[in-house]
Each structure stands twice: as C-alpha cells, then as structure tokens.
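These are the structures, in structure tokens.
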Structure I
Amino acid sequence: MEKKNTLIGNLMLLIAAFVWGCAFVAQSSGMEYVEPLTFNGIRMLLGGVTLLPVIYAKDRMEKKKGTYVALTAESRKTQWLAGLLCGLALTVASTLQQFGLVEASPGKAGFLTALYIVLVPICRFLFGNKVSPTVWGGVVLAVGGIYFLCITEDGSSFGRGELLVLLCAVFFACHILLVDKFSPKVDGVRLSCTQFFVTGAICTLAAFLFETPNLEGLMAAKVELLYAGIASSGIAYTLQILGQQRTKPTVASLLMSFESVFAVLAAIVIAGELPTGREILGCVLMFAAVILAQVEWKKKSA
C-alpha cells in the first residue's frame, strides 16, 4: 500500500511539472494581448479562487472522518503570516519571470527558472547548513549551462529577459525556503490559496497604477489566463502539496525539476520554437546540474 501511495505521489508531481512546463508558453503568448502585471494579477487571483472549493471539500471530508481540527487564534495568525511572506516572495519571483518572458523564449526561461533547485541548498549553506560536493558540482554545470543558453557565439552578454528570469530563480528559491519553514505549521492548501490572493492583489493594484488593463485584452488572452491561473496555479500547486505528502523530498524536487524539460518540449511542439545547438548543449548541462543537485552524497568512512 505504501509503495502504491508513493507511486501516486510521484505521478502527481510529474503531472504538476508538465502543467508548469506548458505554462511558460501560455505566459509568453498571453502577453501579446495584456501587460505582465495585469497577466500575473489575474492569473494569481484565478489560482486563489480555484483553491477555495478544494479547501471547502477538504474540510467537509475531514469533518466526516472526524479528523477536522479548527484553527486556533495562534494557528490562524501563523497561517496569515505564512501566506503574507510566501505571497510577497511569490510576487517578486513571478513578476520577474513574467517580465523576463517578454524577451526570453519559453524554453530558455523554463531551464533558467529551474536553477532554484540548485540555489536552495546554496541558500541553506549561506545560513550555516552543510552542502554536499554534488551540489557544488551542480553549480559548476549550471554556470556552464547558463553560458551556452544565454551567451551568443559572438560573446555578447545576457539579454534583459534572461537576466530577469535568473533573478526570478533566486526569489523562487527564497519562496521554497519560506514554504519549507512554514508548511509543517500550517495547512498547505490554505497557504497556497492565501499566497495567491496576496500576489494577485499586489500585482492587480500595480497593474492599475503602472499599466493600462482593458477588457478587450483580457478576453483575447482568456485561454492563456485560464490555463496559467486554474491549471498552472490552482491545480498544479495542489498536486504539488498532495504529491509531496506521499514521497521523499529529494525525489519530489527531482520530479518537479522536469518542469524545465517540459518547457522546452512545449516550446517546440506548441510554439514551433526550434533551439540552436548551443541552446541544446546549455539545456543538457542545466538538466544535469538539476539532477546532480538532488543526488545524496555520503562520505565514506576510513
């Protein structure tokens, strides 16, 4: 039974990675009609709304089973604090990614975003935790991958889009660390829902201040917004939470890193974007870095 449960969890995480990978194409094509902050705001609000019936159904199921635990004043305060902090980190990360996709290709953005898998243990190292040699090996491979992905043959520097996506990976790493800190203390689905509403509210307010949202543009991008909001945000994040409850953290992060592979495949199949030889080599190095960062290293005894 335990083996079957783990298999189901792994499948959930792989489906989430597939949905996220395809979302890069939706995010990129959606901005042909709406501006980045507008797209991000609507997308995140849709994600939050999608999780409301999930929370309702979850509570009802727990009440029937007799396992429902009402939130205390202290736990409610922790829940809101976690949602606010995670929402702020998600706001910065997703906004940088969205602006980066204005110029960077969906496939390239998918691989650069996957750097958070390598950056998370590096951040832990900066806070005094040990980092295995395989992670440092992954960092070296990632630097090589970034070079071939983003530096052209004539030696020109990073484009603005690639730089913004790289920065978004840093803030996604911070977001993962915050989720890791708060997830044992709060309900995971409620945390996701709260952070979506926080991010959606901030981005929507910023859109009205700095952009010109209009109904015509939103209707033109309705397919992309619905996919990025309901599927990529609401459904995929729920699958992530449920999947992580059923499998080991190392396996979970490795499966989620396949988001980068699906992003490139989606760019080729859906957007017709064919990568160059240098970009393929960069993708291979980046993927190797992501996998190597997940390998557990044990020091041999003398």
Structure II
Amino acid sequence: MPAPAIEVPPEMGLDAAAQAGRFLIQGDHANLWFEGAGDALVVSFDNLATIDEGWPRAPWAWARLAPMGHSVLGVQSHAKDWFRQATAPALLRGLEERGFFHRFRRVVLTGASMGGFAALNFAPLIPEARVLAFSPQSTMNKAIAPFEQRFPFAVRKSNWEGMPFLDAAAAVPYIRRAVVLYDPFVPEDRAHAARLAGPNVQFLAAPFTTHEAIRVVLKSGTFPLLIDTVLDRDEIGPDFWAAYRARRSVTKWQRALLATASNRGRQALVVRAAEAMLRLGEELPDEDKVFIRRARRAAANALKTVPE
C-alpha cells in the first residue's frame, strides 16, 4: 500500500514540540516525527527494513496508521542498531518531562522485530503506555540470548554491552500491558517470547507467519483492528481471530504452512492444505498457483513412496 502523501513537518526543539500539532526533532542518532490527529497516540518504531528506505521517510506503518485518524509519533533510527543509542530514549524522556504524552487518552508503542524490541524497552519511559510488538527480540546480547544467531552484520555493528535498555525482558514488569504476536514455529522468536512472559503480557501465537509476522498481519487486513483494540482495551479477543482467518489467502502464510508441514513429514496435510488453498484462491496470481500445485504434487509423490 503506497503511503499517503506527506510533507516533512517543521523542525523544532523539545520545548516547542511538546505543544505542537506537527513536528520533526532531529537528533544525533534518531529522529522523532509527529503527526497530530486524534486523542490517541501510536508511537511506531523503525525496523531493519525501513532504515533502507532512506530519508525523508514517514513514521513506520504510516500508510496503515494515517487512515485510522490517530496521532502518530515515529521514532526513527539513523542505523540498524535496535535503538541501542542515547538519542531515542533521551528524546522520549524529554517529551514525557514536558507533558507531551499527557495530551492523549491512551498511548500505544508498536513495532516489528527491531522496532518491537524498542517498543518494549522504551514503554516504561511513558507511564501507562501499552505495547503491541510483532516478532520482537528480547535482546541481541549473546550471553543473555545465546540462541539468537540472526542478523550477524547488523548485530556486530551495534552495541550490545551494558545497561540501560539492554534487555527488553527487564522492562516487561514496568509496562502496563503488552501484546506480543509471534510465530511459535520460529525457534528464536519462540525463545524470545518465553523470556518476555509476565502477567501483564498477552501472547498471540501466529503459526506460519515466519519472523516477518507483521507482513501477514498487514496483508490479512487485521493490523488496524489490533491497534484499535489495544487503544480501547487491554485484551485481544475473538474478534481478532475471526478477522485473522483472512490469512488463509495470504501468499506468505500459505507458503510457510506448506513448507513447515513438508519439512515435518506431514505430506498428507500438505495435500489437503494445498487443495483447500486452490479452492479458496481462484484469484491467486499464476505463480502462486504453480507453487501450490508443485507442493501438492511433491507431497502426493512422497506419500506413494511411503512403505505400507
């Protein structure tokens, strides 16, 4: 979805920004981009992919958030550093000290992967803030999370030694409410989720979404529902799961389901799932139909070779 047309807001300092309807604060390692609209605020954080978009870029998920009518504060890193820097928390703390967040009836911090880590980590800086995190890391520190071996280049280029904000698990007890969506079939994401557990955390296990679970949520059209639910109440209920049935027509989810079932030797499941996908997907692109048919054929052939 192309982002709505948006101009870079006027640049200003913390004092003026705390009362402004739009602003850009540029720091040494991060920026804050604010678009005022409604009485609820969504604070969105960059992830690794958005850093590659260059500058200027609107807040993360702006294309989805803008039509919803909420105020949006984008926390934008200059590097793929998981916000392991002094600038972003200092700017957020500065706005809090000036009463900025008191303007809103509720504040939700959100992000995916690197952005999910930051949303969890920085939520205690904003009293009563909630978090909606997609596939977040709890930390990339090798001693704390030895199971995490992904993103070696970006991790090597960022600082993972010393507090504060080293481990999102340490922030969890100080968050009013957090919702964490992740794929339980991704071992690293499952291990990070286990470290983030607490009575104030609701987990949404979303199988076959991979580490890029946010993409399946976006494609299924359920991202606005999740945002609004966290803004209005503290529990994701059955209305989300009913709407999330739309994932069945999302190519990324389909391919992950077929690949996972095949890798686990569930060939009969692959055949049944592929046939269901083809029935549901009359308008699927030809390349997706080819992939599904190929997976079904391979599974059917594998079943024929299984000894009686």
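Every read-out reported here was derived from the displayed coordinates using simple, explicitly stated rules and does not represent laboratory data. This structure is a prediction, so every number in the text was calculated from the model and none was measured. Cβ atoms are built from the backbone, for glycine too; each structure is taken alone.
Looking at structures I, II, which one was Rg and Dmax of the Cα atoms in Å, for residues 110-189 alone calculated from, given that it came out as 12.3, 35? Label of the originating structure: II. Looking at structures I, II, which one was Rg and Dmax of the Cα atoms in Å, for residues 142-213 alone calculated from, given that it came out as 17.4, 51? Among I, II, the structure yielding 17.4, 51 for Rg and Dmax of the Cα atoms in Å, for residues 142-213 alone is I.
FRET efficiency 1/(1 + (r/R0)^6) of positions 222 and 286 (r between Cβ atoms, R0 = 35 Å, to 0.05) was computed and gave 0.60; which structure, I, II, did it come from? Label of the source structure: I. Taking mean count of other Cβ atoms within 10 Å over residues 54-61 as the measure, the highest value among I, II is held by II.
Here the criterion is mean count of other Cβ atoms within 10 Å over residues 14-21, and among I, II the highest value is seen for I. Among candidates I, II, the computation of relative contact order in percent (Cα under 8 Å, 6 or more apart) that gave 45 used structure I. Once volume of the Cα convex hull per residue in Å³ is evaluated on every structure in I, II, the highest one turns out to be I. Among candidates I, II, the computation of helix-only ellipticity at 222 nm (-39500 (n - 2.57) for each DSSP H run of 4 or more, over all residues; to 500) that gave -11000 used structure II.
If distance in nm of label points 7 Å out along Cα→Cβ at positions 38 and 262 computes to 2.8, which of I, II did it come from? Comparing all candidates, it corresponds to I. When distance in nm of label points 7 Å out along Cα→Cβ at positions 6 and 62 is computed for each of I, II, the one that comes out at 0.4 is II.
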